[in-house]
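See the structures that follow.
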Structure P
């Protein structure tokens, strides 16, 4: 999938240099780069569920550098406290007032590594930040910088000492993706290319945070025909009545599907949505929001839900 220059999307900054620049650092997985950019311009958050060592951190860092954004990485552990993420108020001994010391959440792009290793209390500290772009500490509300995006990772293989994300938390992520191992030629290029961290420092911003905000506003202006709105509604309703689904797509999930389709249209160089836009984003947007019967296909949990969404799309007529 190759993005086209967004010249037909009037007044939108060009996304092609952004995507090409990230792909020069993050080799072999162009679709993961596309989804990261789609999530960013959709005002969303990204969950990467995959094994260690495949470049999850590198992707987040490359995205932040490419849009001149501040970046912080938080390693989630079972002794991590909400204040370690959000910050805390400290007493000033001079004037006996409390001074707020912001935590690492006050960055444009925040990588929460192995998010399921933190306790539910710490996980829930992210909810207000992800949903409201603010945090409340000691009764005072503090706005987060914009744009703001959480990139969370978790290992689908290792479950010892983990706390699975509840549905309410999963629903805050616009997309859940897998990166997967690179192809042989791509892995050879990675090995011959040297240290990715060193290559990362050569990456120069091709968009500003102000331009990202302009892109986010442009996504809201992308045209979506009524027939396509009906298509999204039909997909959502199908998940709620399917015999193998215990929890179907919520209205918030349907809104996420529409928003991601608009962002994908913009990345593809259009100012209007087509049915294929909805189909392309459906798996990463929907698969983590549905609770389906286990062992439906005899596949791992993540692949089960993705396969189900793919089959569901074939049963709903597109306009």
Structure Q
């Protein structure tokens, strides 16, 4: 088994919501990401996936908890102390239309991390490296001096990927990297990410709400509900034998060509998503769970090993 690259311990992040209230975006989350793997983080919109991803690479500071990168705690480091770690952690953003500076050419966008980390000796070396990165991500070198508005969404995402790998990182957080793209382009980007992972020994945290996408790219899957991890394990195991009721309902919502083949009998999730400003006591899923008991309403279940994966449920299905 590969070494642990990044570990989060009891991460919590809260945001002020006015009038003394707090948004509990992420609450007491612990997870591990091993070198060379793809860990998928899935859940409904607003459950805290992107907040957690940004915390792991310190684009957001946690309210509580700690983060270890290759065994070194990085949460308490100053900006200067954290600088060597920053190069090892990059991000691919969801919106390729907003994540690229419209005033910068492709060359300038991809060259920025090369200059930041002094990875090339002169201007000619920078251009040569940028062209190599463009070729590796499927962008024609003839477009070197074009601007983002002259590209399609898929091409812009390829440019964003080239920028992310320019500094030769170990970990890349992919925050919904294909959700803004046409279905025909999504597969191309996913195949590119898998190819780059093999050739460059990359580790991914792949954030998505689309479970059909996640199944084809991830080694392990962590399911998130209202700021907490409710199930995590090998992707195929989680998909074929979900143990947490929320995971079961989430998988049932994935569109299938033949609705009669729904594995869970066509069950739908009832009720509204609880507010992160005022989360329910006990298990946060109990207000929507058909299996909830008084224990669920009273006590928050910890993540426990169940059937080869971790499940936070008093009554796993």
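Throughout, read-outs are computed from the coordinates displayed, never taken from laboratory work. The shown structure was predicted, so the numbers you read here are calculated from the model rather than taken from an experiment. Cβ atoms are built from the backbone, for glycine too; each structure is taken alone.
If Rg and Dmax of the Cα atoms in Å, for residues 60-155 alone comes out at 14.0, 47 when worked out from the coordinates, which of P, Q was used? The correct label is P. In terms of distance in nm of label points 7 Å out along Cα→Cβ at positions 68 and 228, the structure with the greatest value among P, Q is P.
When FRET efficiency 1/(1 + (r/R0)^6) of positions 148 and 252 (r between Cβ atoms, R0 = 41 Å, to 0.05) is calculated for each of the structures P, Q, the largest result comes from P. Could you tell me which structure in P, Q was used to calculate helix-only ellipticity at 222 nm (-39500 (n - 2.57) for each DSSP H run of 4 or more, over all residues; to 500) as -13500? It traces back to P.
Computing mean count of other Cβ atoms within 10 Å over residues 116-123 across structures P, Q gives 19.6 for structure P.
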